[in-house]
Structure P
């Protein structure tokens, strides 16, 4: 009898142990997501979509936590010549439907992304691609029209799907019929405006995931995300700035983490011959644009106390910026120092520029786009005023501000100074240099975010040389030289790099990312070894 009881006890213990292990393995992860997925089509280019669907689909090239290129479905790549990239594919990978991953799928996916119609596509990133050729089942050649060192980075944006779904519709993806990838999670449900539910892919080629289900709950408001985390409705949230952290500090079961993100806030200064929103004491525009005067631009930069903004206005949710990308990004130049705020020096510079009494300025800003954007702009306005530049701050929805920046609507004036943002998606300064500081060229897309229409041939030449240089050390040297010229010219005045922040149950560990993305693959049980 005793033996039988011992056997039963042992069997029960084994069952409980097995159940316990199974429960840990089968645990669900609920993520309070600070955006709403707009499309189930993996080739519709929107950051929030990419954050979610990269669990289901994978690109040839992935990005590490600082957005540097690392192997994905391609285990390696090389430049056969300045216009030819050869990608060697990862073997023994299958799609969720059991079909093998091969070079034909890569070609079909890239071609689909290049040709997809709509407002938000990847065409701008893929415009240099001339052809995609299958060399053998595990090798793909990508030929570009010009030397293109950014090709591997650009392909990190292209999820690979089975070639049989190359003509699939949005409806087919959203209902799951075509939602087939190679990723660590499988599509289960997409409830537009509410959530996405994913199921673990037990046949994934990479490390096994601990979460059986991953549920992305769309919680756009900070208060909603904080409440959901405190109530236990979700386990982790992204977009957790100081306001949320303050609400969580009283709960010893919650943790917080952040890192400097790719998002830059900067001032763009109108460099056209005349400008509408810089006026004299009587409110009359000047005959020539004062912002074209280098000492005026210096005065504006020196007037801003970036450290005070980071500490007091942002409450630690940003770091002062001196250049277009943060430390750790390719092309970052450590020799460029953050300008210290000094209103007295700004007044001296204004006097040397011929404006001893200063002038009037209107600063335009978004009020719904970036963290604390209105407060930051109001602080900058006060700092300008203290330095002798009487500043009126006008804020508006980003949807209104952006058209004004791109091309002033008929009957409305241009903007003289605006605070805006830009994010370098690839952990590389090249994209920021090309978009913000290159002379505007609508034919090539260069200077697309150069709203002030500054033009400096020396900068353009360095960017052009970097864009044709495959060797990374030489290219980084060129980009650092360009960064120094941009910092010296001050047609673009960097203000701050916003932090990406997360809050979560203390029983978890979360790895931060410069893009602010939150991947289930970066969330683990803190007690797991």
Structure Q
């Protein structure tokens, strides 16, 4: 059986590895010239400076059963686990840190607001005691019944209170938990990794989960750049007998007699297959399908899928480390730029209104502080992004200057260190990867009406499409964005389950025909299935 996987991001590679290991003739088709999708690196500014193109930190990879089970360390992957995953600096030079160590984080919160650290311990410690169950509940195909039930039984009454808190906004979680603006801002900073505002329903789960993962697995980085993770997965795929084709952009999924028959590439080449797994996001996936392939209502849902805010990405080559006013920020892996809860609200609201924020909330990555392979000796890289409208009136150079000035306000003298700079607008990100519609790296908005059963639609949440042989495994499917490969593993499991069911059905039909023919029992020939 021949399988084609569209896209070589984590979902595509995880899916292909599982299919190839099960004996399917598996090929991954990647539209770009290098594999990885959003998990890639390049010398974007100056020679010798390695920058992560999109994803830069990988708590979800470290937590995911779909990634952890691949044994990628045998294929050259080496994780670096910074002691301080994240720091939230304030403009007055103080900060609150997220440490790998829970006690150190509690102490940092207590310095900011008496009782805040105790409250954080009370919320996180019970879940850390059941870390494996939490990860399997959050990072599994929908619905996660067995691990979710086991976790609820472990937590007992606390599970109801936790559910209530997670359904609210991150701002309300911070206010209820800490009753102080500084630690609430520290918690709100993690929503800058998404399109959610501090006031979005369900945002509490997003912000809390990222910070909780800092204790459970850290926010690790692959030595040598994000591309090292993709390279290890490609090596695993090849070892298992799979193949990768780059510069192979799929234009159309082909169907014949009510089932998938292959794909057509942009150059006109047609590739036959009995199985096609698409890891592109909802909108581009709908555009690949011929008329009548799926019900009209479902096609409309995919075509009208709501994408989140765009992303403006910046990379710098620096002559030295960033001179943050907050001393703890000088050793953190990630720095959240936002200052106050009100500033986070303003940044998100201005972007939602179609304006580039005057003071953008930013995620800043300092990979070279922890991985010396990223820059020449004594030099450093810096990685940053902000959520902005997909389209805006300002020139891209002006937007880049605005983000740079925002960092300067927290680190006076930063601009003097800049040796080189590269920026990419939402439009540029979409040109590079058509799945990033409007510069949304997450495969669609994370607002609550596009989660769980509705990501992207009840008919697709289990990866089957209704068209025989066609499966979905993109970030537009539950559990959403992140380099965790859960959708890829889920789609592969669906393919293999359907293959087994087909074999069983065919085997039964062979036995029935043999009995009817009067020739007595015949040996089953499964070699052609």
Structure R
């Protein structure tokens, strides 16, 4: 406030009047003994003098040394200064809660309050009751401060704006239930298209309105029942619209999970909610026109598109039918092609049948030859042949041994007869020696022949053992016998249900019954 006012501006050129009956006296000191006072007495006199002289003042100055609220009290302490002086100031929490703007260093303000002296520090200060920014109003300053803050956070960024649904299933509205804005919005909306409206009633001006608006936006966004939320009210002064400039409303709009339309005031009115919302409409009526197409126009457009699509479909069907007929004329008769394919199939079937019969006969003859060869090479047949061979060898060995011994005996008997016939003692001794030599040679020959025959017998036994079925069993195989002791050679000899015997490697036997048979594949 420029110049003096009814409340009075501080004028540093004014002089304090002389106080009567206190510690101060004008002019020269009075004669008499000097009065000595305490600091508290002097400070109390000064406090009463200052507070009595300046019960209410308006002071213009620049804010400095401001560091926000001290402690949990919420009081704001700062200094007011100009080019020539500075003054300590305090704004208590009860008054600070009514500030519409943020206090900061360098801000030019007009402070209204009273001057007081704080005895403990002996410092005078201005106890502020209200603060008003110099030049621009408090609400305008608060608007610009919040706008700049939210812009720096990116809440006004066009990239985060979402598209509005073309035809919402349900629209949520946050406004006063008794206001004209709701009536205008619903009337125009239903004239264009009967879209359901879900109302979150809230005060749109006054104390606590911002909290109700923010709560309404949050409730509608979290309900999952609406596709878009409209925040609206009619026109008014900046004070009337101030609830839509509050930070909590702006952050609620930014955090809403569905698109938000701000339709506050008239076309010339701008609020913080307009900048944060996904879409701004000048009036509630404009919001209704933006969200709802005209139903009759939409039906006419749909009918026009339907006719157009039908014409396109019929044109495509006709064109494709002509193409189909043209291609069908170029194709041969399928019945003739099917007849040719059937003849070719019959010929192929005949060739396959002949080849199958020829191949089956050759395979059957080969199978019989293999069965005969298998029978000849069967371990049991080979074992029988080897057994007969060993038996013949043993018999020959016995005959050879008997024949050798018989010849020796005959020679011995002849010599003995000759000895008896001659009876000379010298000849007898000589013949005895010869007989002993012959006996020794006969014994050695017998032992040597027996050893050779024993080696042959061992080799034949080893060969017999290698071909023995028992050796095959020892390698982990088993032999299957059907009833009567016949060896099972193929699965066809043991139909399902046949009882068989299995000879195991340890020469133990198992009785089993055939459950399933699988013939050998060629």
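Computed from the coordinates by the stated procedures, all read-outs in this text should not be read as laboratory data. None of the values given here were measured: they were computed from a predicted structure. Cβ atoms are built from the backbone, for glycine too; each structure is taken alone.
With helix-only ellipticity at 222 nm (-39500 (n - 2.57) for each DSSP H run of 4 or more, over all residues; to 500) coming out at -17000, pick the structure among P, Q, R it was computed from. Computing helix-only ellipticity at 222 nm (-39500 (n - 2.57) for each DSSP H run of 4 or more, over all residues; to 500) on every structure in P, Q, R gives -17000 only for R. Starting from the value 23: which structure in P, Q, R was relative contact order in percent (Cα under 8 Å, 6 or more apart) calculated from? The correct label is Q. In terms of mean count of other Cβ atoms within 10 Å over residues 247-254, the structure with the greatest value among P, Q, R is R. When Kirkwood radius over Cα pairs in Å, for residues 151-294 alone is calculated for each of the structures P, Q, R, the largest result comes from P. Given 2.74 as the derived value for Cα Rg over 2.2 N^0.38 Å, which of the supplied structures P, Q, R does it correspond to? Label of the originating structure: R.
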